[in-house]
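In the part that follows, the structures are each spelled out as structure tokens.
The numbers here are math on the coordinates, done by the rules we state, and not lab data. No experiment lies behind these values; they were computed from the predicted model shown.
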Structure P
Amino acid sequence: MRTLPRICNIPVVILLLATFSSVALAEDKFKVCADPLNPPYSTKNRDGFENKIAELFAKELGQTVEYTWFPQRIGFIRNTLNAPLKDSDVESSEYKCDIIMGVPEGYDLTLTTSPYYKSTYVLLVAKGRGWDDITDAAQLVNLPLQRQEALKIAMFDRGPGTTWMQKNGLLDVGIPYQSMSGDDENNVAMQIEKDLKAKKIDMVILWGPMAAYVVGQSPKNSYTMIPMKSTQDVKFDFAMAMGVRNGDKTRKEALDKLIAGKADEIRAIMSSYNIPLLPLSKQAIHKDKD
């Protein structure tokens, strides 16, 4: 696990506070941009894993988490992270919120921290519907035509799962879903969970944290979760970081220190949600310790 080096037995929290001095010590709020209905990441009830990690960081800094809620769809960055706190003819130095708790590493709309977890897409298969023999996604490609035509597999308008299905000639058996539905009562994970229970679909290639949410809403052993394997053509595993405004290097560096110093606690939070986690690259771990 990643840890901060011990220097003269100074507690980690003091080191973290010192590195955060130019940002955090001048503020009493840990200002997060988040979707109010996006389990397992964030909800207004603050029971998502991103909510829990935000609380962990705020506690370390003696701050209170403050949210700017906005659906995480097109325009999310513009209406949250990059939105001035007050309308004015003069450019404001304050914004509605300062941190997005989950963005892909290297995301081009924000400055990103060191990654704090890595997960993968999985093939999630409902048990007891004639597909219990499936232990690898590649088996779907080689099924007899009659069985293949009986597949009820969710297919999104974008994403590596759809790319994989296209490359393997399975688009015709896919049941279409939107990645951004605009539904104000369900996010993607919630809709997939409902449709799996209703037997509208039997399986889906879904991002690991979302798949973990679906599994968590049903009795144990209701689903088989099969990790997808990245190839040169299709990448399924991704490292996730936190995002701050472009140019906000001080806050980024301070969050990097928190990510490194609280790595064990972060992993414990995510493991409690049964999210499939992969090891972070040695390069990412080295960056965290710098």
Structure Q
Amino acid sequence: MLFPFLGIKGAFCIFAPMQTAIKRIKSELKGLYPETEIRSFSQLMIEKVTGFSRTEIIVNKNTHFSVEQHQEIESFIKKLKKFVPIQYILGEMEFYGLTFNVDESVLIPRPETEELVDWIQTENDRSAQLNILDIGTGSGCIAISLKHKFANAMVDAFDISDDALITAKSNALRNNLKVNFSKVDILNAPYFETKWDIIVSNPPYVLENEKAEILQNVLENEPHLALFVPDNDPLLFYRQIALFAKKHLKTGGKLYFEINRQYGKATMDLLVEFGFTDIELRKDISGNDRMIKAIAP
């Protein structure tokens, strides 16, 4: 038995308080993760099994867990010991104020991508009837977050992965927001009659030779299709998306990219070659070149 038995209330076993479970989490994960990360994991796991908010956890710290709750915590611990990302273990995460389902079919949304969404929503008219396209949507976090902010917009989203599209559609449904998802290979995209006001993409941009720098839990769990590009063509997706955007953005429309921090200038130069203007490179909160905006000719 994993936790101390305290007694019986009817036929229902009552075990040690929540604090005992938290101590166990910290003990089992010590040395595998930084202490700050372990504290965050504990918080997220307790929130998941109890449904409590952070404040409610403090108020109800002496709450006793059921057998099922302790078993769920134990399952989480086992997966964390195998370095499965906590977001996949819990099956959901917060992104830009919304909750998204996440699993191994999609990348885990990053804070840097929230910065990209924030850039778009702060400098465009949120009341306008815009046409917005997200290329390589994954979990749908960009497209759905933009639809949440741009209520009058028509938002489309492309991805090549059937599994990712299933997850993205579930997230639109979960957040009660309408996004038009389509299976499209942007490297071989057909012509569309639609002209968009905004095209945004966070495409694969990690080089194959950068794998050694990638954390184990990312490398072994997140979809490589959404992560990596060939070493000999780091701007593969940016080139194809820029070509697509040149044909499908309205004159004066905006193209936004999340980029590999090593290729800010190279990506800007590529956009100049395609005739885009007013190109702006922004750094993320960590000071890395991470986002680009350009205006369509």
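With semi-axes √(5λ) of the Cα gyration tensor in Å derived from the coordinates and found to be 42, 21, 16, which of P, Q does the value describe?
Q
If helix-only ellipticity at 222 nm (-39500 (n - 2.57) for each DSSP H run of 4 or more, over all residues; to 500) comes out at -11500 when worked out from the coordinates, which of P, Q was used?
The value was obtained from structure Q.
When relative contact order in percent (Cα under 8 Å, 6 or more apart) is computed for each of P, Q, which one produces 29?
P
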